[in-house]
Structure P
Amino acid sequence: MELPEELASRPPRKSGQEPTATITLEAYARLRAELDELTSSGRSRMAERLKAARELGDIRENAEYDSAKNEQALMESRIRNLERMLRDPEIIESPSSSDVVSPGMLVTVRPLDDEDPDDETYLLAESAEERAAGVRTITTTSPLGQALMGARPADQVSYEAPGGTFRCVVVSFRPHGG
């Protein structure tokens with residue numbers, strides 16, 4: 001996938017200026033498409049929904065109108081968040097291979113504290129906006145993500161989470177192809 005023109009032609013960051021997000025090119029393209037959809041047809045659909053709800057009667061006692069206004073607020077919040085992230089992102093490449101777990105990897109772990117553990121696979125990513133089909137995303141800043149960084153197959157890791165201390169073993173990992 002080639003870098004979009006708006007990213008390729010941007011000026012270099014000033015010293016000390018942080019990127020607005022750290023994402024892969026695939027995530028950038030998906031988020032840009034979501035933003036474009038929300039700011040065009042998403043807003044149009046919301047305006048129609050609000051208009052229809054207003055026509056149902058008194059807006060002070062109109063649950064449909066309240067629901068539509070709440071949904072509109074959530075949509076506008078998502079638009080602002082996407083605009084902020086996409087303003088000046090750091091585009092990273094997915095790893096091609098590595099001897100240790102790193103961002104962009106699909107990591108399979110087996111919980112050690114369960115009586116009948118099932119292997120669980122996660123996408124380890126810099127941003128919660130990254131996606132891989134059929135698996136949950138964990139960030140490198142999450143407790144599990146931090147514990148997995150740099151691990152190798154058969155390594156046991158433990159991490160603190162709201163439910164206590166958890167332990168698991170790294171079964172395998174591989175680069176996520178995007």
Structure Q
Amino acid sequence: MAITFNLNAKKAIEAIVYLANKKPAMTQYFFMKMMFYADKFHINKYGTPVIGDRYIKMANGPVPSFVLDAIHMDGSKLTHDDYKEIEESLSFRAWGKKIYTTAKRKADMDYFSDTDIECLNAAFNFCKNKTFGELKDLTHDEPSWKNAIDNKQMDYALFVDENNPDKQAIIADLSDNFGSLVL
């Protein structure tokens with residue numbers, strides 16, 4: 001059974017706003033990869049993800065479900081309150097298959113711990129100068145992506161790096177608490 005979390009949608013929206021302020025007009029693809037790496041970095045260093053979205057193995061790499069729905073403004077998958085918050089916080093411009101996202105306001109930093117910000121910044125810095133192809137290749141080398149079934153949920157246990165000396169303890173802790181942690 002895959003390890004999952006109870007997503008805090010407001011925190012996820014604030015994470016999108018935070019990253020959108022760092023680089024205006026960023027495409028949805030970069031948001032997906034930055035969120036993946038922020039969660040991966042945080043799990044490896046601190047034992048929990050930043051936002052804990054449900055990641056799906058897609059052709060171009062891991063896709064956080066809520067973040068995708070938020071950027072696509074998919075009203076059929078978002079609550080009314082989430083839709084309204086996204087609409088008030090972010091602007092979107094579609095061009096071809098790309099959706100460019102810009103923040104309308106600063107992120108509410110009360111939603112984040114210092115370690116959340118550390119890992120969001122690390123993910124941003126890791127991804128910001130990479131091309132679509134480079135990020136695709138990197139995420140396709142991730143065990144969490146390689147071992148997932150196409151279009152199915154990825155397992156957070158596989159986000160933990162093989163060489164992490166705390167791997168077994170992190171996985172045991174995640175397994176004991178999965179589904180009950182609200183980030």
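Read-outs throughout are calculated quantities, based only on the coordinates presented, and are distinct from any laboratory measurement. Please read all numbers here as calculations on a predicted model, not as lab measurements. Cβ atoms are built from the backbone, for glycine too; each structure is taken alone.
If distance in nm of label points 7 Å out along Cα→Cβ at positions 40 and 168 is computed to be 3.9, which of P, Q is the source? Considering all the candidates, the number was obtained from P. Taking 0.30 as the value of FRET efficiency 1/(1 + (r/R0)^6) of positions 16 and 136 (r between Cβ atoms, R0 = 30 Å, to 0.05) derived from one of the structures shown (P, Q), identify that structure. It was calculated from structure P.
Largest in relative contact order in percent (Cα under 8 Å, 6 or more apart) among the labelled structures P, Q is structure Q.
Sorting P, Q by mean count of other Cβ atoms within 10 Å over residues 8-15 from high to low puts Q first, with the largest value. Here Rg and Dmax of the Cα atoms in Å, for residues 32-119 alone was derived from just one of the structures P, Q, and that gives 13.8, 38; the source is Q. The value 5.7 for distance in nm of label points 7 Å out along Cα→Cβ at positions 64 and 112 was derived from one model only; which of P, Q is it? That value comes from structure P. Computing helix-only ellipticity at 222 nm (-39500 (n - 2.57) for each DSSP H run of 4 or more, over all residues; to 500) gives -10500 for which of P, Q? Traced to structure P. Looking at mean projected area of the Cα convex hull in nm² for structures P, Q, the greatest value goes to P.
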